[in-house]
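Each in structure tokens, the structures are laid out below.
Rule-based calculations on the coordinates, nothing more; no lab input. This one's a predicted model, so the numbers in the text were calculated from it and none came from an experiment. Cβ atoms are built from the backbone, for glycine too; each structure is taken alone.
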Structure P
Amino acid sequence: MRAPWIFGYGSLIWRPAFQFQERRPARLRGYARRFWQGSTDHRGRPGAPGRVVTLVAAPDQHCWGIAYRLDAGTAAEVFAALDHRERGGYERLEVRLQLGGPAETQGGEGEPIEAICYAAGPSNEDYLGEASCEAIAAQVRRSVGPSGRNDEYVLRLAEALEQMQAEDAHVQEIASRLRGRRGGPPA
């Protein structure tokens, strides 16, 4: 078995919690990251879901994240753990990435690789769908679950993307609202 890659675009950026051989910034074209998935098992509770990110098709956009190359010998174990971690509506999705961060690729193409990521769509029962950034921030502010406060999730994601120099207007807008200021264009 060839060593597979995992693409993280949410908490996997700052908390992978699995062993990997290599970690690289990467870009996924044709998708955007959105806080449209409900979380009743990590950042919220049944009846009071938090909001976490998923991917939505967006042909003219891209999503920055981290690609992790797994060890072929432990890949099955890692996938089993991720299947459990992402059980709240997420399914495996095969994607094509370009390796390299914003500063490295400067708008050009990075090395292409095939990877697996987890995405949740409208057919799962926890999917919340589109809402204004104001409504999302208000829901995030009041949500907490077994993995902690929902606002911590958003702010840690925003911080990780800032450290990568990866722009994401949707994440930045919600994080700005949580920090108590309105900034950036509405997403």
Structure Q
Amino acid sequence: MAQSPNKLNNFISELKTMNMAWTERFETKWQLPSELTQGTSVSKQLTLMCEEVQIPGMVLGNKEVGIGPFTHYRNTNVGFLGNEINFTFITDVNWSLRSVFEEWTRLCVDTTSREMEYPERTWGEVEIIQLGKDDEAYASWKLHEVTPKVLNLVPMAWGSVSVARTTLIASSAYWTSDVIKHPFDGSQPSGWG
């Protein structure tokens, strides 16, 4: 029986020529509503303390179309999987970022009167940047019309010795991507950039 040409040696030699995307090599850049950030270094703290993030996705809606005896699926719409993006931050003893997220939430909906603010005044933008081992930016995803959705519970326990983490689940209306180079032939993908 003949051996497959796509064996381990080919895989290893291909990997040696690739610059891989490492999960720990990223940064986030934040632009919150101006009411929350005037005269502060909040954006820098958000970038430095962000420990974990998710790159958004897409989903195509499709519909069954009967053509003769066959069923075909035709794309009808596109959705941006940005409804629940988790951001995890390490927390300082003053709970600085937690208080910013609480203020952002109160800006969206007053916690006493339950009055809502105009959405345009509450939206932020977040850019997620994939870095290489050389600290260069290779790809980025920008979340638009970002608003807080869930300020998560923070567990505290005697039996756990670690830094507290604050998780913000945010939602964005849509996102755009700026991939620096196409991974296979070095060209810029059409419609990108």
Structure R
Amino acid sequence: MDLQEYFFSYQTLLSSGEIPELMMELKGRIEIVKQSSGKLMLAGNGASASISSHLATDFSKQARVRAMTFNDANLITALANDCGYENWISKAVEFYGEKGDMLILISSSGRSPNVVAAAMKARAMGISVAAFTGFNKDNPLGLLADVHFWVDSCAYNIVECLHMIWLTGVCDLIIGTSEYGVAE
């Protein structure tokens, strides 16, 4: 593997195309959620679930936007067991989501059945959806989203890292700076 080429991939994809405009759009949508006392719900599988947890904490603690994930093992296993793994996130959205909230879904492929089902549930409930995907641009999750961030790569690590950078960037836009102390 050529490291120069590897890093060039990140450079090329980081702010390509409409990404800066999408970041500003998502910032605006999240600020509306914040002003209306709504909340952000973030979800994904595997590394995307980890990104969701990190960002829910940053949005809540640093940007002062109420945010949550559904990453509790008890919640996941209970809902997956009772409703099927493909439905557990949509069931969590049904239980915790309200009109005025926003659902941020992260899926490298944009094809994970449980994430796509969650987007469909949110749309049916009048909850806006932001999607972070990669691989094929015309994936089911991206097509259901109000705002779709897409990485033109099939490399999981590149896709996941760019999702993390873009989401932390949106959080910093809401905070108003990239350098700040820890909020109490």
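Worth pointing out:
- Taking distance in nm of label points 7 Å out along Cα→Cβ at positions 97 and 161 as the criterion, the largest value within structures P, Q, R is that of R.
- Given -8000 for helix-only ellipticity at 222 nm (-39500 (n - 2.57) for each DSSP H run of 4 or more, over all residues; to 500), calculated: source structure among P, Q, R: P
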